[in-house]
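Some structures to go through are shown next.
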Structure 1
Amino acid sequence: MSEPGPETVQQLLRLRRNDDTTAIAHGERTWTWRQHLAEAEAEAAALIRLADPAHPLHVGALLTNSPEMLRAMAAAALGGYVLCGINTTRRGGGLLADIRRSDCQLLLVDGEHVALLDGLDLNGIQVIDVGSRRYAEMLAAAPPLVAHREVTAADTLMMIFTSGTSGDPKAVRFAHGMAIMCGASLIFQYDVTADDVCYLAMPLFHSNGIAAGWAVAIGSGATMVPAKFSPSRFIDDVRRHQVTYLNYVGKPLALILATPERPDDADTTLRVAFGNEATDRDIDEFARRFGCRVIDSFGSSEFAVIVVREDGAPPGSIGKPYPGVSIYNPGTLTECAVAKFDEHGALINFDDAVGELVNTQGAGPFTGYYNDPSATAQRMRHGMYWSGDLAYRDADGWIYLAGRTADWMRVDGENLAAAPIERILERLPQISQVAVYAVPDERVGDQVMAALVLRDGTDFQPEDLEKFLAAQPDLSPKAWPRYVRINDDLPATATNKILKRELIAAGIDAQGGALWTRHQRGTTYAVESP
């Protein structure tokens, strides 16, 4: 019988201490696993000596994707303490709230983000500049590592933050065992080995960056390439570092596809892109353009609801659910009816079929948001986990997203959801990004508003939109956007998800872009602003 594998990241990384293959490639430098983990052990020993043993050993990391962030993550694992990945896009009071809620007693910061702390009352939290000479001297003088604790699979490895699309980001406890399990699953599915190179450009304070990126690399012994996501630099980075695997969340594929296509784009080492929330069109186009396999799945940051896209998934579907995942009416607490469609594919029993994605078996590995009982109570109701995502399912069990619960609209007495309208607008080849949301009707209910980003160099006029909408047999007349704003970019989270709450807050305003308005009973659009 073979020896059982490691159950914790602490155990896993200890097995790599003498590995002289490449662990990190960044700029002109490389680190072997031996070098990387020696630096991590020195950091862990230094921080353990510096910390107050009377308080939980939580270390905050306000760091960009970098060798320093990877060192901090490995140090926490080896040292047996908790690393709190702080959202680097937060500012002021929100940033302070995240740091305090995470119970950080030490805070690692780099030169790019240290100024964000100016004027914040950190109340005794020790701030450590990882680029300073003092810190380098402290690491050099660190004693041999004696772990703060020998961890178990259930112990927290990191606090990772939700994207914050529907409110302030919330801290989710990510266990050692979850990192092992997520990494092993993806390694097995996509044949990742130590010969692979993993491009880590998604924020490493978020679940996708950790579970779909870092966990894959440390589990396989692949090379890690930490990077700050840049659509224009993407293909050059892939070629420079011979990248074979990448993870994504939100709109990265759309943003990359919006850059000018090169005749040799498919001439790369890239073979797998795994992530969440790409459109069918972008999945197919990215695979064609870069000659790789794209696998898009769905899962909450809390890992309580998982839906897997399988072969044969119909257009628009996110896949089939894990056991226990269902769609419930939050008012009646009953399972929603199977979706029914007309001859054009339009949903005809919206009120009965659309509900919230839930885990009927409980919370799975989710143990509650850290230091946030009210947010935890909102997720855990009636013994089930409520995701906040609207969805419906067809007769064959395929699930389709309808948006977040805040994306529910009532237009002229008819219930609508944002995601099906977005999927229809995404058929337009001129569109790179789209967000659909509700704005108040001047009398009662809502009106539909759409925010668009066009592909570079495309010509898109009101009459083009009018003709397109009229030709879509599965689009309700009430789902035609009343207002359309066109911008060069849209507000987004650090995980590249469009911030609809900022769009909603802006109201019927293009904020420097173009605004088109349709008469309430008409089918033509008038340009309200240039």
Structure 2
Amino acid sequence: MSAYQQTIQDIQDLKKKFETWGDIEPEAVARMRAQNQFKTGLDIARYTAKIMREDMAAYDADPSQYTQSLGAWHGFIGQQQMISVKKHFGSTKRRYLYLSGWMVAALRSEFGPLPDQSMHEKTSVPALIEELYTFLRQADARELGMLFRELDQARENGDTNRANELQHKIDNHETHVVPIIADIDAGFGNAEATYLLAKKMIEAGACALQIENQVSDEKQCGHQDGKVTVPHEDFLQKVRACRYAFLELGIEDGVIVTRTDSLGAGLTKQIAYSKEPGDLGDQYNAFLDCEEVTVEELNASDVVIKRDGKLMRPKRLPSNLFQFKPGTGEDRCVLDCITSLQNGADLLWIETEKPHIGQIGGMVKRIREVIPNAKLVYNNSPSFNWTLNFRQQVFDAWSEEGKDVSAYDRDRLMSVDYDGTDLAIEADRRIQSFQADAAREAGIFHHLITLPTYHTAALSTDNLAKRYFGDEGMLGYVEPVQRAEIRQGIACVKHQNMAGSDIGDDHKEYFAGEAALKAGGKDNTMNQFAAE
């Protein structure tokens, strides 16, 4: 017996105990329960953590089974992504959502648009997680509600085969609820602050937390200058805080993604504590850019360390920050990653300045010499100029191979003049295969785009405004938007249905029976979209 039929039976039995429940319809209860599969955020976190762990194991067995996500800054955006995925691919398998701290800062802060520097209200992060899952759960309720209506129609028509087919779809319905990898920035404070925020995020439904090794109060976007990292032990305290939060809340397989910004970070705020030569603190300090000094040369506020029996003064900037030796970024990234995986992290994130498989793969190879199953979450960032980067990569590769590239100016490869050329076509081919290639060659388990819907919203709004406020008037909306929605079968063309009007009508009928005043009658203008 399916869960749906079992619920009907359970409510029928329950009604026998409560004589005044005569008007309660058992099948209506079964439908409402089916439409509300997840009762709490912890239910969601537990369910999605299991999905991620299974996907990680599948990737370890076969790197072609990598996962993907797109960033979402509103519940509706996340909902539409998953509705579209189910529509086009039949399943949400290996497709997640990404919650970007950048987009929370830029689009969800009460202060207005902010840069990605952890200045936004940290409570807005768990609030967005909860909002995303509210919309995904409503997508379930809507889809099931439509199946219930079809089931009722099939029964009314006496079409037993169709009714059985629909009942099978209901019993095997795939939820729109998917894992969210949620950005906790640098923890918004010390380890205790990180723990408290992590709990809120997990309670809202997050099964995966991504935390970076920057200083909280000096945090910068990973693709901006001026990044400042912290010693490993400081960072690991926050990693442990996240793990304790997961364990306290009973999410024993919660996923922690540790991000290193060391590749582009040339500064540290403090010198690491070291007990003995070769320990983790000493390894961190070994990257500091120092000069040998004598006691007599020291100034009153100087800080010194001992290195190879010599007194060394780390170079300190007027900002009171210490700088690392140039060219040490990759070595620091590798040490960061190994250290994180040895101390509770599940996945890595290496923030790079360009999408280059050779660069990423080279670091992963070194990491896997110590941690064989190391795997990454990678930011396919809109901060990269993908067209220019890949055209330059092809130009360089062809040059090394001895091909004639005299027809191309490497500094102008972004120009429209090169669109359609052999070089541009090859670059686009490499962009298209980048995720599969990087999953196979660079250990990338999860590919995400942090800010895609920020850019698509801006682009589509620009095109709409240009046409609508120009000479086209209403045609500037109808032709590119509504007609395209109809032609492409975009569910939102029936926006009343998408917003939950039909779900509300179902409830009205459950609650009021024949007296229900429903919105979806013959005069509802949404009926105009029934025929294509």
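Where a number appears in this text, it was derived from the coordinates with a stated rule and is not lab data. This one's a predicted model, so the numbers in the text were calculated from it and none came from an experiment. Cβ atoms are built from the backbone, for glycine too; each structure is taken alone.
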Where does the value 1.04 come from, among 1, 2, when Rg/Rh (Cα atoms, Kirkwood Rh) is the thing being computed? 2
Comparing 1, 2 on distance in nm of label points 7 Å out along Cα→Cβ at positions 189 and 389, the highest sits with 2
Among the shown structures 1, 2, from which was the value -7500 of helix-only ellipticity at 222 nm (-39500 (n - 2.57) for each DSSP H run of 4 or more, over all residues; to 500) calculated? 1
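If FRET efficiency 1/(1 + (r/R0)^6) of positions 309 and 405 (r between Cβ atoms, R0 = 30 Å, to 0.05) is computed to be 0.85, which of 1, 2 is the source? Mind dumping the intermediate values first?
Details: 1: 0.85; 2: 0.05.
Derived from 1, not from the others.
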Structure with the greatest value (metric relative contact order in percent (Cα under 8 Å, 6 or more apart), set 1, 2): 2
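So if we calculate mean count of other Cβ atoms within 10 Å over residues 85-92 for every structure here (1, 2), which label has the highest result?
1
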As an exercise: Cα Rg over 2.2 N^0.38 Å, for residues 69-204 alone, calculated from one structure in 1, 2, equals 1.34. Which structure is it? 2
